[in-house]
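S.K.: See the structures that follow.
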Structure I
Amino acid sequence: MDLYGLIGKQLSHSWSEKYFSAKFKKERIDASYKLFTLPEIELLPSLLQNNPRLKGLNVTIPYKRDVLSYLDRIEKEARLCNAVNTILIKKNRIKTELIGFNTDIAGFSATIDQCANIKSISALILGTGGASKSVQYVLRSKGIGFTLVSRETKKMDQLSYDTLMRDDITNNLLIINASPVGMFPEIAAAPSIPFDYLTKEHILIDLIYNPEKTLFLQKGEEKGAKIFNGLKMLQIQAEASWKIWNKY
């Protein structure tokens, strides 16, 4: 039986095991999917050694960039956005090769395509980690301007949460939470933005899917904004990962 899995530092939020287990059962696929908690990315080689049946891995917070140095090859889009969320483990008689891909790109692109008239607006991206890299890549490809927001920044082209002003909200009608703030089990948290300035013209996207409606999205909904969670992104990126694992 082939083995697939997810690596990350804290995985209690993840629905990946449930998603793939249901898929394997429904499609009568002789495979299993497990969650592999890694306290540090340096444990990846031993994980691979101890699980010789592994054929593929998904990667989540906080290792989408840290994992790059462990890969033998990185697919073009993943290299351009400097983040990997899918690893193909390709074995032959000579060696085991790790190839990195980014299926978050396809997942977020599908999410963005749900929104109307997005090309005429600009965006705030909350967070600068691996997930944010994929979001930036997609927005650039669609010609959507954006500004990054982080907890602390010394970069001229970024904003910090504590300096966000009314104009930053009113001038950016698309706001994307690419940070883990608000993810299960910390569901009482939300990114620190001035929600009072949101309007019905705003679109809020949260990459988080657990809970399905984060506090970030609840606050946007209260102001009449359109809201989208990360569930569609999860589904699209998972199916894209499966195609990669079975294509090579």
Structure II
Amino acid sequence: MNSTDTITLLCEDTVDGIFTAIYKAWELGTGHTAVQVEDGTSMSLFSTYRKVDTDSDIAFRVARSVSRKISEEAYGMIYNAALSDRPGKAQYIYKFLQKGFKAGSDIVNYLQDDDVRNVYEMSRFVWRESHKYMGFVRFEELESGILCSRINPRSNVIPLLAEHFNDRLNQENWMILDTNRDFAAVHKKGEEALLIKGVTEEQLSSMGKLSEREKEFQSLWDCFYHTIAISERKNDRQQMLMMPKRYRKYMKAENN
């Protein structure tokens, strides 16, 4: 390794993975380290790459330090940014924290700084997308009584949705699956939702058929929708603004 080379720490694309890599990078020295999600991004000739295993305890220590030494607002920003799908997010968060531990809570206002602005924009996009899905998520009841939903978001909003529905559907058994990432929130009545990787749409489909009550509700909704529709007042443009097509894939009732 050349003394002028950068050490780039590769991590898994999770909040804990990114926080762990940032901690390890800090230990090696911020002047010659970088952090990158291990996602097939092209490698640089002038960097040495090291794989970092995710450590939840280390990630918790990073989260606690950010909350205490910078601010809760700064922690919320980097947490949401870590759920983004934007390339280079880990490095933006790393640079944000380097500056944040020096500037303190005011760092969130330094939007003229490229690293701060990028973290802010990523955080805002993830927050907005998660809030749209909080209203657009459509659950279907299976014969077993489990409520299931599929979504295909740009960002990894499953952790934010899990927290939201933990409170609102605490006495129900439910699952929300991100079909883009094979990542699911699984909730057992009265408990906290678990986040599980490697859950496929095929596995969800194999959990059972729709309940008769669900089929009846879907039929009633279709009837209601077509009954109240007024062709003269149809406004496709306004409909697109209120609900873009990318949110609709799993909202239409299926024929079962």
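Where a number appears in this text, it was derived from the coordinates with a stated rule and is not lab data. Bear in mind that the values here come from a model prediction, so they are computed numbers and not experimental data. Cβ atoms are built from the backbone, for glycine too; each structure is taken alone.
S.K.: Given a computed value of 6.2 for distance in nm of label points 7 Å out along Cα→Cβ at positions 7 and 215, which structure among I, II does it belong to?
M.R.: Details: I: 3.2; II: 6.2.
Checking each candidate, the match is II.
S.K.: Work out the source of 28, 26, 21 here, i.e. which of I, II gives that when Cα extents along the principal axes in Å, for residues 135-206 alone is computed. List each step's numbers first, then the result.
M.R.: Numbers: I: 35, 29, 25; II: 28, 26, 21.
This value belongs to structure II.
S.K.: Figure out for me which of the structures I, II the number -8500 belongs to, where helix-only ellipticity at 222 nm (-39500 (n - 2.57) for each DSSP H run of 4 or more, over all residues; to 500) was derived from the coordinates. Mind dumping the intermediate values first?
M.R.: Working: I: -8500; II: -14500.
The read-out comes from structure I.
S.K.: Using distance in nm of label points 7 Å out along Cα→Cβ at positions 95 and 199 for the comparison, can you identify which of I, II gives the largest number?
M.R.: Values: I: 5.7; II: 3.6.
Answer by largest value of distance in nm of label points 7 Å out along Cα→Cβ at positions 95 and 199: I.
S.K.: Then there is this: Looking at structures I, II, which one was Cα extents along the principal axes in Å calculated from, given that it came out as 70, 41, 37?
M.R.: Values: I: 60, 39, 31; II: 70, 41, 37.
Working through the options, I get structure II.
S.K.: With Rg and Dmax of the Cα atoms in Å, for residues 39-158 alone derived from the coordinates and found to be 17.4, 57, which of I, II does the value describe? Please report the intermediate quantities before stating the final value.
M.R.: Values: I: 16.6, 53; II: 17.4, 57.
Source structure: II.
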